[in-house]
1. When P(r) over Cα pairs in 5 Å bins from 0, in percent, for residues 206-269 alone is calculated, the result is 4, 17, 33, 31, 13, 2, 0; to which of the structures 1, 2 does this value belong?
2. Work out the source of -14000 here, i.e. which of 1, 2 gives that when helix-only ellipticity at 222 nm (-39500 (n - 2.57) for each DSSP H run of 4 or more, over all residues; to 500) is computed.
3. One of 1, 2 was used to compute FRET efficiency 1/(1 + (r/R0)^6) of positions 158 and 230 (r between Cβ atoms, R0 = 35 Å, to 0.05), and the answer was 0.65. Which one was it?
4. When relative contact order in percent (Cα under 8 Å, 6 or more apart) is calculated, the result is 19; to which of the structures 1, 2 does this value belong?
5. Hey, distance in nm of label points 7 Å out along Cα→Cβ at positions 110 and 174 derived from one of 1, 2 reads 2.7; which structure?
6. Consider the structures 1, 2: one of them gives 58, 43, 43 for Cα extents along the principal axes in Å as calculated from the coordinates. Say which.
Structure 1
Amino acid sequence: MITELLPCPEPGVYEDVPMEVYLRWDAISNTGLGYMLRSPAHYQAYLHEPSGDSEAQLIGRAAHMAILEPPRFEQTFYRIPKPDPHLFTNKDGSPSKNPANTSAYKEAVRAMADENPDKVGLKDELWEDVLRMRRSALLHPRLRKVIESTGRAELSIVWRDPKTGALCKCRLDWHTPTYAGGAIVDLKTTPDAAPWAFGGSANKWGYYRQGAMHSQGTREAGLPVAHFTFAAIEKKPAVLVGDEVMHGVVLYRLRDEDLSLGNEQVDYALALYAECKRTGEWPGYPTDVLDLTLPAWAGQDIERNAEELVA
């Protein structure tokens, strides 16, 4: 658990920082700002959440490495092969219907873990998914051009916010100073990469705020950035390419107006964070009774439902 924060290094750009170390640096990140926007008390709880990978996070981390840092992927993960039913049999010698549950296979998996103490095991189907994601990403001509241009992966950046003095941090999946005046690529695995679906995810999870904060930090560190892009890669293969079903891939660029909206949120959340740091008080939700405000599109749904009833 992230129960003990580490002193954050001086403002600058840092390479090869383990993720578990970066997460514990005592500085505010975009993820932290997202919790601050719910309430400062949510942010404090986030600092003490378990930091282990869920399966979705594990796949995302593996896909990042496979696409952007192939040598590191091979150094970090190993493949757990499917059990052969003819090798893992029942007590009577017949092939097991569920060989993964046999004690012999479980022992073989434990032996592989012992042989790879510094690596993470990926089940065979997950391993195949990750490698297919890499092939799918490289089939996208523009994305391939960006990630094969001169650049660096997993850059950790520290800077002080000019307005509040708050110490901030971000971690770039990929930065290239040479492509189109400087570009950041953030890799997102998603159930649906179509514009209407991924746009909803961008709104729900504050991707525009992430783009704004990461762009700010990159500029403060003296690195060029003219574009912030998302490489949206579908988690499940669903696109036919030649004779193989591959993962859908779309490269999105954040518009200037969306980055401006993100900058407004970053400024507000950083001001709130700085005030909480100053006072030592991290309040939760308001205790007053609040009027509930429906989202702007709610009325449209109600009108459409009424029209359908009349029809």
Structure 2
Amino acid sequence: MPLLLTDTDIDQLMTMTECVEVIEDSFRQVGNGQTWNRPRSRIRMPRGFHHLMAASVLGSEVFGLKTYTSFRSGVRFIVVLYDSNNGDLLAMVQGERLTQLRTGAVTSVATQYMARENSATVGIIGTGNQGRTQLAGVCEARNIKSVKAFDRVEDSVRLFCEEMSAELDVEITPVESAEEAVKDSDIVITMTTSRTPVLLGDWLEDGQHINAAGSNHWIRQEVDDNVVRRANSIIVDSIEDAQVEAGDLLYPIERGRIQWSQIKELADVVVGHITTRTSPEDITLFESQGIAVSDIAAAAYVYGKAKEQGLGTELPMDS
């Protein structure tokens, strides 16, 4: 029978370390032509949106879709997983925790390949739930010694610093401005839903790596045109997805600051087709939209672990 896996199950079945390994393998499969990915589509409802993403990850013998709704009452996710050999329904996975982990893991993989190896300091702008896994992912990729955190909501950043310092055993301190978070940081993370830039190119310093992970809609722009202009390399998880909804890139491209031909995909980095850094002074930018391949690969992993450990709830239906 198919399994129902909840967010509580996910926390028992997959650590960030494991998720990073799964996500790196999924991008390796993308680079080797073993996947198919459909960009996110959105259906407008009277008071919210319905979002759909689909992919196959044939090296993992699965395919499926993630569907979620975003209304004022909140965002609700579900991932539907199938066996690519026979079409059987394998699992329905509650997707909020899975999405948080895989988004942080994608950032981790990008950081591993793009940031300077001696990177030890982080500045993060945006300290919500997704910001937590963003920082956890970066700490998987580099030996981080200290973090500066900024958020417009004071209670959010205070709690973030307390709880993530304890979880990651890293010194995390709140700062008064986004610019202060960026100053002297080897790695910069933006994880907001802002429609106007929270990171300005005038603040950047040589050698920094930027993970911009919040702008997954054309109306959002976390980084200004000057960030894009100053970046020596720009990597996305999917060019096809970015051409639909990467507000950080669509606006500067429309204004002629850069061209799509200058932007490359993370899969090509992972399989070694391209390198992102030619000198320690290069500024590198990773634009994460979130793609279905990552969701399906992560769901396949937790399903396999659940079967091994006897976790999850069997659904009373034929597969």
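Read the figures in this text as sums done on the coordinates, not as results from a lab. None of the values given here were measured: they were computed from a predicted structure. Cβ atoms are built from the backbone, for glycine too; each structure is taken alone.
1. Working: 1: 4, 16, 20, 17, 12, 9, 10, 7, 3, 1, 0; 2: 4, 17, 33, 31, 13, 2, 0.
Of the structures listed, the value fits 2.
2. Details: 1: -14000; 2: -11000.
That value comes from structure 1.
3. Values: 1: 0.90; 2: 0.65.
The read-out comes from structure 2.
4. Numbers: 1: 19; 2: 23.
Working through the options, I get structure 1.
5. Working: 1: 4.1; 2: 2.7.
Derived from 2, not from the others.
6. Considering all the candidates, the number was obtained from 2.
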